[in-house]
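*Asks:* Each in structure tokens, the structures are laid out below.
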Structure P
């Protein structure tokens with residue numbers, strides 16, 4: 001669909017899903033605020049992940065670690081020394097770019113040959129590539145790339161010096177590793193077992209872009225699954241299949257819009273034995289929504305070394321100690337949110353609502369899965385001008401609120417209100433009309449089929465619950 005990203009960004013702002021952060025002050029790049037619909041949808045995504053990864057399993061427990069931690073954690077993990085991107089800058093306009101993104105864009109556009117790069121070896125050397133290309137903004141000369149650490153610095157306490165310097169966490173994983181022994185002892189778990197958490201992470205991205213895809217503040221859903229060395233490859237394959245299944249079977253993302261990208265040896269992080277990305281086909285191209293890595297025993301070994309604490313696991317069956325390997329599925333809430341919006345967005349030319357005459361307008365339908373949709377049920381009186389209908393509709397709305405996330409809407413024609421609910425993905429609308437006053441029945445309208453079902457008010461909650469359970 002042409003200009004799909006622009007349409008989704010417009011919808012998000014117009015209907016209260018996502019706003020630019022600090023908008024009345026001109027905004028701040030790479031940060032977003034989630035409105036009333038956006039926060040409900042995000043909570044649904046997180047709830048579905050937690051249910052599948054933690055609640056339904058006996059071998060995974062939860063954790064919520066602090067955002068600011070002892071700075072030695074980031075020295076042990078390698079973030080202080082190695083967590084950087086390559087930054088280049090134009091000598092003329094002084095615009096800054098991520099060097100690898102410039103090279104990737106050239107590669108995707110087929111323009112690499114134009115800068116005289118023919119060998120695989122040369123293509124991997126970003127510095128050589130940057131020397132031969134021009135600034136995409138003004139065609140000026142780019143300076144050689146330099147390292148730019150992505151962590152946000154901050155200080156703890158009233159004095160700002162090296163002794164009080166620390167960082168906002170760039171990932172949630174390290175909070176799990178440093179609590180490995182605490183969880184092991186308090187929850188009496190045996191390997192294999194996992195620790196999961198959902199939380200904010202912060203990265204000072206050089207060039208945030210593509211709306212929610214690359215931001216400076218985001219939420220991660222991470223699992224660290226501890227396994228016996230030698231069984232790591234088996235568990236790695238297990239979690240790749242398990243996580244792919246979640247996207248298809250739970251979130252209902254079409255298989256053709258998902259793919260698994262295997263990292264080459266050159267692409268692997270310093271701690272990884274193997275890694276794959278689950279990618280979604282966004283309007284701007286394929287992009288990672290989840291990474292699954294075999295982190296080996298790197299993290300626990302590093303924290304044992306730097307802290308001086310014993311982080312070994314005692315295997316009672318084998319009567320020996322060892323440091324477990326770790327399999328890490330890690331995904332971004334905002335990226336999944338964006339993928340689901342892209343997946344669900346549809347346009348119907350001329351409209352499809354039976355209560356209105358065909359027009360030249362384009363009706364937007366957000367065909368979100370029922371489990372993800374921010375609003376589950378909308379209650380609509382047929383006419384705002386009829387006091388009896390409004391009172392009855394409000395009474396029904398109050399009875400539904402304890403059971404579902406609901407909206408009440410009485411403004412505009414009934415057809416326009418149906419379209420508003422279609423645009424935000426509401427699966428069902430309950431309409432209160434004149435027959436309601438006669439026989440205590442209401443109409444349930446299905447978002448996807450537009451079929452209308454007449455039901456007794458006393459059975460309404462039961463019937464709606466059945467509709468949401470049968471998904």
Structure Q
């Protein structure tokens with residue numbers, strides 16, 4: 001979130017440098033940033049990126065004052081080699097990357113042998129409390145018991161029933177091991193951030209296309225969930241297949257709300273021009289560039305970014321671009337180029353650059369499509385609104401009126417409450433109360449999103 005986690009972690013590694021080698025695990029997109037920050041703020045540390053040079057020798061020879069930086073992907077690939085040696089310090093950046101304890105990535109992280117472990121995350125709880133359990137499993141194994149017992153004593157009572165006592169008890173258990181720094185605590189160091197919603201009316205053809213998709217999706221979803229052949233769990237709930245089907249329908253609706261061509265490419269001939277959201281985006285980006293502002297643009301859909309990029313080309317606006325297919329070295333080069341003034345707009349896919357990047361050259365952020373998880377949006381805004389930013393930051397959310405995008409915004413409040421209720425103190429010093437609204441939507445609520 002840009003509040004100094006990297007710098008704090010470097011200070012810890014400096015203090016422990018004499019004792020042995022340190023390992024930093026981070027998403028691929030920010031490994032280069034870690035190396036640059038370490039060389040800038042902790043020049044006495046010897047920094048090595050695992051992807052470069054002789055890898056086996058690096059792991060064998062790393063000792064005091066050495067810092068090895070590896071991506072989660074390469075850690076998984078070389079799991080045995082990393083777990084064979086003892087590390088003096090291990091830092092897991094963007095720790096939400098192993099929020100699902102059942103994945104192979106998480107198991108590889110858990111198996112690392114270390115004298116000291118630190119997890120860094122701006123979003124330790126994104127959707128469910130089990131994500132917090134996974135991070136604590138890495139930092140302090142056994143503190144919260146097994147996942148089964150954690151769900152029984154904390155997750156279910158808090159998420160489903162809003163039990164205040166369970167939330168308070170959980171917060172008391174984790175409080176000694178959590179150092180939380182919020183943006184409210186560093187207001188003297190950060191300029192203000194303003195968030196605006198820009199509602200965009202779809203063209204008639206787009207609106208008709210969206211409504212047809214919505215009705216079809218609703219009919220199919222109701223048939224799967226409530227039809228006579230619908231599969232049920234022993235408890236009488238729709239089977240997981242039904243939930244997956246409904247989520248797939250909702251994904252189509254989200255894409256159609258961005259641009260009808262993402263769902264039905266042949267509509268290009270009928271539209272004869274870019275969709276309403278693309279046109280609104282290009283107009284906004286042009287106005288910002290004309291007034292000397294630089295803008296970050298985030299979308300979950302890479303093909304939607306391609307449409308936005310095409311619009312920028314037609315308007316004569318210079319841009320940088322980053323998605324999951326961009327090589328690591330090229331990512332670092334493009335970030336440096338944007339920071340140096342090359343490009344008015346930086347188009348970034350959510351998974352490739354929604355966290356860990358320092359892009360303070362921008363003072364505007366455009367969220368091109370809302371995401372289920374508001375924490376991901378907060379992370380995206382944090383690329384510009386972070387320590388080092390000297391100007392006020394303005395965030396625009398582009399929302400297609402009358403679509404599922406408006407409904408998604410109403411879901412954000414409950415998910416934010418889930419994290420804040422556990423990690424922040426209430427008025428009585430305990431955890432804030434978490435109501436049932438904090439839980440993820442059930443199957444009926446998901447179907448309800450298709451009804452209007």
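Laboratory data are not the source of any read-out in this text; all were calculated from the coordinates shown. Note that the structure is a prediction, hence the values are computed from the model and not measured. Cβ atoms are built from the backbone, for glycine too; each structure is taken alone.
*Asks:* Which structure, out of P, Q, was helix-only ellipticity at 222 nm (-39500 (n - 2.57) for each DSSP H run of 4 or more, over all residues; to 500) calculated from, if the result is -14000?
*Replies:* Q
*Asks:* Here mean projected area of the Cα convex hull in nm², for residues 134-285 alone has been calculated and equals 14.4, so which of P, Q was it run on?
*Replies:* Going label by label, the one that fits is P.
*Asks:* While we're on this one: Can you tell which of P, Q yields 4, 16, 24, 23, 17, 10, 5, 1 when P(r) over Cα pairs in 10 Å bins from 0, in percent is derived from it?
*Replies:* Of the structures listed, the value fits P.
*Asks:* Using the calculated result 12 for relative contact order in percent (Cα under 8 Å, 6 or more apart), pick out the matching structure from P, Q.
*Replies:* P
*Asks:* Next up: Name the one structure among P, Q that distance in nm of label points 7 Å out along Cα→Cβ at positions 94 and 126 of 1.0 was derived from.
*Replies:* Only one of P, Q returns 1.0 for distance in nm of label points 7 Å out along Cα→Cβ at positions 94 and 126, namely Q.
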